Structure I
Amino acid sequence: MISKILGLATLMLFFSCIKETKDVQKNVTHYSIKQFMDNESVYGGSFSADNNNVLVSSNLSGIFNVYSIPASGGEITPITSSDSTSIFSTSYFPNDNRILFSTDGNGNEITHLYVKQLDGSVQDLTPGENAKSSFYGWSGDEKYFYFGSNKRDPNYFDVYKLAIDDYTTTMIYQNNDGMEFSGISNDENFIALSKSINTNDYDLFIYNVKTKEINKINDHLSANMAQDFSEDNSTFYYTTDDGGEFSYLMAYDLQSKEKKKVMEKAWDISGISFTSKGSYMVVYVNEDGRNAVEVLDSKTMKPINLPDFKDSSITNIRFSKDEKWMCMYVGGTNKPSDLYTYNLETKEQHKLTNVLNDAINIDDLVTAKVIRYKSFDGTEIPAIYYAPHHASKDNQVPAMVWVHGGPGGQSRQQFSALIQYLVNHGYAILAVNNRGSSGYGKTFYKMDDKNHGEKDLKDCIEGKNWLAKQSEIDGNKIGILGGSYGGFMTMAALTSTPEEFKVGVNLFGVTNWMRTLKSIPPYWEAYRTSLYLELGDPFTADSVRLKRISPLFHADKVTKPLIVLQGSQDPRVLQIESDEIVEAVRKNNVPVDYVLFEDEGHGFRKKENQMEAYSRILKFLDTYLKNEPESTDTALK
């Protein structure tokens, strides 16, 4: 889905520019793409019922599979062994070692839920060729889990509960109105529902299961987002920015229907959740593109002490069912996140993973800096800047403006293998959070509505101009790169401002907005109106503007080298979007490289494909931006 991504610098760093003159250049080892992709990605963190093991997803085998790791550290054990499509862990069952996981068809996003039984057999719990299912959580009595499925109506997701003894299902909410499930109370009396109004606004409702009554909670449309129910079933929590720029936490009394503000920060509170017994509230704050995590005692609302990881940050936390253990992901812009466990009673801490390849010296990687610059109209634009260690006034380097996905996404202070790979090979990266990006207040967020490819593009051009002023940057060698919405911005730059950037890297970017908006999958029906409000309705007079900003219809303007990368299974940006732009630009006698993966969807999950994609990008940049004959990365030869 083209969506406002979710998809989270304790202090705001205001820099009008960063100029670093390096008197002594650092000697840095240049690593191959194979060495970078020998890093491991790990997600999840469900504790087994006895707290002895943690369930995770890892691409250790080259694609994602499910693994278990002893909670106190030890050897990782594979649970699944797919060699074709990625499989992602969901959870251990509450009281035994059965395992719930999900997978789709090589990126087509038609996910099913599966159970791996104690005898090792696997069963599809949500069958149906075109039915998409999503896990919603375990019931309070631990006899069921909740899930959403569009098997009845392809356009909407009904809510079901599935008995974990015999796997029978019961519908508990039939969704006829385009609602989105947003939580359920432990006693099953109340279901939180959201209805998308536009890409940043939801109406929030509480559905009484017994009386079938639905009550609307919010008074205004203002970034309302459902969060969680209290453990005692008395209160529903949600975030909103009503009356302010940033989202704060509200509590809604389910009996009296009274509302009160609970917590407010200087940035968006992006999420909260309660632990299973309700003893702790985990709070996530989006501080300048960085996840800031707090764990509060629910009674006192005071933060508990967490381990100190010095120059790394805790980015995510999960608790065991008995609240005695925590899983913590810890990382930074220069290091991928490792998984730790922490025993709250003994204060013992265990590092479960070492995801950075041992062959890579972390000192050779770059810690990003948050900078800000003024755009064409005076709007302050935040960005995240990566400069190679060897870059200096006497050793200037080429650079790329990096544009995030979305629209409405955010470039964040987190590790990116592709960014570090390019920086390690001599390219500075400026990840621009152009107007319309999330995380910087609702005024900034709405500044690109029905203005995509125009003022937001000018923000990217001003980012290029900022780069060109830095003493360590060769101002004549700056390109633009992005995926999805960022891919559209790449093509918008090459078509509407063809002399601004020297090269373009388009990863599965939209090139024909009318086709993309008309081909929204049925299971996004609840968001269709929201997307049309922000981007434009292709069935109305908005189509005139949508055609005007669609790069495909201006491909004759492209004069700079281009590389396009696409997954053929992509349901969000169809392959034809890339096929047609490549064909059209090649008519200009412009160098065009096209990399198509038959077994990928929206984004590339398989290590083999990531290696191919990233190495092709580097070779392209070395040839057409750095003007070297070919990449020095010989890992694939």
Structure II
Amino acid sequence: MAGQDKINDQTAVTQWEETMKRINKILGAGALALTLTVTGCSAGGGGGAKETVDSGKGADATASLPTTDWEVAKFDEVKQGGTLTLAVDQLPDNWNLLQADGALEAGAQIIDPTSGGPVRITADGSWEANPDYATEVKVVSDDPQVIGIKLNPKAVWQDGTPMSYKDFDATIKSSNGTNPEFQNAADNVYKDIESVTRGDSDQDFTITFKNKNADWPSILGNKGTVVAASVASDPKTFNEGFASKPMPSNGPYIVDKVDTTAQVVTLVPNPKWWGQAPKLDKVIMKVVSRDALAQAYANKEIDALIVGTNKDNYDTAKKREDGEMQQSAGVTWSHLTINASKGVLADVKVRQAIGHAIDRDTISESRLAPIGAPVTNQNSVVFMPGQKGYEDHATEAIGYDVEKAKALLDEAGYKAGADGARAKDGKALSIAYTLPANNPVSEQIFKLVQANLKVVGVAVTANSVPSDKYFSDYVNKLNFEVTGFSWVGTPFPISSKESLFYPVDSEQNYTGITDEKLGAMWAEANAELDPEKRIKLANDIDKAVMAYAPLIPLTPTPITYGVKKGLVNYGSAQFQDIDWTTVGYKS
């Protein structure tokens, strides 16, 4: 996806909150975001065993977190009425999330209860048809790729206008990049579409692709990925018409009031909603600064808190007597990026040796134990733990093995001296680790990596640089040997990962190298419409990347929430869409 956001978390207080601050909403293959933090209920819908969030964790704790950890309750088990108060970072810069200024996660959080589409994301990151909006969503043809959609005939916009093929046609044309007057946030998936064709009715239509794109479900979901034709047909309306007023709703809630002085948005049930009536009387979204979030939750000013990786926030949230903690698998993963374009790191054996020398369990424990999370390593560069398709390819390729690391360095010609330090042709093996100044997380990881590599005879020195110049002057320009930050992924991970590794001059490839066979491998995977076959192709890519070790994946960061006791069907989830009609309080 073009225009992947970079997020500079200079203090590393909460990786997830920074992600929420500026990450592009999930569009197309999904926005990956850079974060400068080197880490980086009755369990509902999630896979895998779950340890108690409050329990202590050691390096041998390998239990996985669920993909969804909110308390699940059936619709008739949720009481009617009540108010849910949530915090957001800011009011939308533009209420149209498809417009460039509107592509902020804070806006997506506010708009989420007011919008929807034919597709919803399930707990494991896969998709299914959303019956509130569509009676059928299916692949009609593989070649050419044709998607057939039958909309729920009851689905209407806020003014009562029925949802129809016209909305999808206008949305696609406004976002496919062909008309520069539309200031669209991203064009992935949209740009691969040839046409939208009406069927037997305005609610029955097909979408035909000129280029195959397996991530097509990503443009048919919630959070404003489908907008009314009245919004998307005219560039001025698309760009400016909703800069300061809410978009038309097609969800269970509408925006009732926007108080720009108090920075509060109030949502109420949509009187034109055709599905099961939402339980809550109001959803209030209020702007709260990140440094005040934990205390606002502790003071019962908000009903839920995204904790992030900040131990102080975690400890504060745990103290709320009518609150409880939730923790699911996340979408953020930290890594060490290696600039393999020159110097000693151009040797694949040296890169592999570095991977084998790093004790990722210890790094994971240092990041996750303070927030009560199980020690887990990121062992894929494509999928997240808990996501369908996730396989461990890192352990075999770069798993912790000091003797293997030493052997690889021997093979590369770097021999250990009497003091254990390695050299080749009289030159000591030394690597500079670039890190942002005054970032305690980065400093912590640097020290652990430095200690690990010293054991195998590799000297690591710190190159501390100004935080505000870290990406612009160092990462973007490949002005480093080794560095570390985090990537944030989406339910549509395969195509969005390509730019991290291929081609060599991709704006997101900070490794300085590639494996040329990856181009054909990604082309095949992106064009494969069979989900199981595509997962296999993606894991072949994963193995190929791990083999040449352009980066060392470290730790997946969980999503940790504090929530008011009794709140159900809302909270910590890796991928699963919220059904806002069922959010509320237990009877």
Structure III
Amino acid sequence: MPDVIVGIDLGTTNSEVAVVENGQPRVLSEDGDPILPSVVGLADDGRLLVGRAARNQWVLAPDRTVKSVKRKMGQDVKVSLGDQQFAPQEISAMILRTLKARAERELGVPVSKAVITVPAYFNDSQRQATREAGELAGLEVVRILNEPTAAALTYNPDQSRAERILVYDLGGGTFDVSVVHTENGVVEVLASHGDTALGGDDFDELLLNHVADEFQEMYEVDLRASRTSRARLLSAVEDAKKRLSDHPFARIEEEFVAEKDGVPLHLNAEVERSDYEELIRPLLDRTMECLQRALDDAHLTAAQIDRVVLVGGATRTPLVGQLLEDRLGQPAHREVNPDLCVALGAAVQGAIVAGQNVGSVLVDITPHSIGIKCLEYTGAGGFRANEHKFAPIIKRNAPLPASRSEVFCTVSDSQPTVEIDVYQGEQQDVRRNHRVGRFMIEGLAKVAAGNQLVVQLDLTLDGVLKVSAREKSTGLTKQITVENALARYAVTERAAAQARLDRMWSDLEALAEAPPEPTADDAPPIGAASFGLAAPQLDAGPREGQRETVQARALLEKADRIRAKAAAEDQEELDRLTGKVRDALSDRRWNELEAACNDLSDVLFYLEDA
């Protein structure tokens, strides 16, 4: 398959990779599962875990596991993975590299190019951090694509007539709504609005607090105080939230979730869908405000929308469809799996870039205004003292690629320099917007105040911003290209990150290729599937007992560490329980092994928190 360009949905909760074959997009699966959880972890021995294996570990070892890193993209922060610190784009690169490896195994050819999707409302730093993650993963990112735009491409609307589509995208960590116009194979985004800190994770948090408050009221114990018990509770409420999409009630049961005065406490709660929807209603109301803003920006009414499309796993909540139907007067479409349609659309865009004939042309937009900081001129009174005025040059919702320029003037006689300070956002005060870059233009002509400078912004389809300032009278020009998410993510730091990721990945691949070491218990070998190359299923699949084996060995290692610090009576109990685990593991009695692991896990939980 020459010049294959895959499409990747890099999600807050889950990620997928897709490709177009014979004119049709399909999501690539691993052992029949198209979804890779966006979770990264380190095993006890430092081996890398990506995907389902990392998510399985998270309840037992939240300190060595990272979830929802997408919410930190573009921020100058580090996240902890055990005793190591990583930039958000490094964690995302591990996820992307796993998807790249999946695509190469499925397609049988090297994969080096990708279209990666982002929320339409991501700012420049967030987009560039995503590009940085792709490069760290060994991918040439040929296009950063808005998620709602990708969804519109997936639905392949009737090309014989014009149609206006509203895409409502509510994922695990972000929300976007876009109004898209399609006609004769052209897909044009008319307007977008959203919130990069609103999604299913927030629903989980509300439900967690609701259950934890009730438990605390009953037992005077706060499950949020212990990191491990909080992780167990969060995992339980996530499952309950999913069940509430199809059922009016969901029961949450966790044994030995806490202890009080030496007595173990169990969680047994029932959540009613109506109570859950009441909890999340304020957040959904915020999405409706964004929806109205997008309609206003597109100069359309609800009656002028031809079709409503749902994207993202959180849209399965029945209240979402109900609110949309009440607001827009028509039921929402969910014919394509809302978890997969963004990846499918990214694959379509990849095929377009590769020159394949898939019958669609994309016209995208910029989700934020981009401009510079300036002084505000009042006319009669001269320049005001306000030094934080935002002057937009490329307006929000401008079609891409965009090239705009505006004229600005110096404020004093013989002014030698001007600082060009570039921002993104919609606020009149630049301090409330997002800075994307700045530079100085020096050596200006010694003339009276009012010397004109032309500031030009060029924004490409790939999200690369070029900023230039030219003195009109002399032609003196200075320019910058904004490509990196953070200036402090220097070349040397990136090189170190690349070397570290390559080393971790090489260790992982060596583990996958090495023959299993003989063990006394002769348990099934742990192969690459346990550590990210082919994440194991929650239920025992083609390799029976793999999940139980991974869990057992992790618990045995943990028990050995804790035993050295435990009291004599606790050591005896640990010896008894680890003996049961080893016996079941040796005999491959998977049901007994799972029960023995649960008993050992409960004891380790109390000893670890003691």
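Sorting I, II, III by Rg/Rh (Cα atoms, Kirkwood Rh), for residues 269-444 alone from high to low puts II first, with the largest value.
Here mean count of other Cβ atoms within 10 Å over residues 69-76 was derived from just one of the structures I, II, III, and that gives 21.6; the source is III.
Taking helix-only ellipticity at 222 nm (-39500 (n - 2.57) for each DSSP H run of 4 or more, over all residues; to 500) from the coordinates of each of I, II, III, which one would give -6500? Only one of I, II, III returns -6500 for helix-only ellipticity at 222 nm (-39500 (n - 2.57) for each DSSP H run of 4 or more, over all residues; to 500), namely II.
Upon calculation of Cα extents along the principal axes in Å, for residues 221-572 alone from the atomic coordinates, which of the structures I, II, III produces 77, 48, 37? The structure behind it is II.
Every number here is computed from the coordinates shown, using simple stated rules; none is lab data. Everything numeric in this text was worked out from a predicted model, so none of it was measured. Cβ atoms are built from the backbone, for glycine too; each structure is taken alone.
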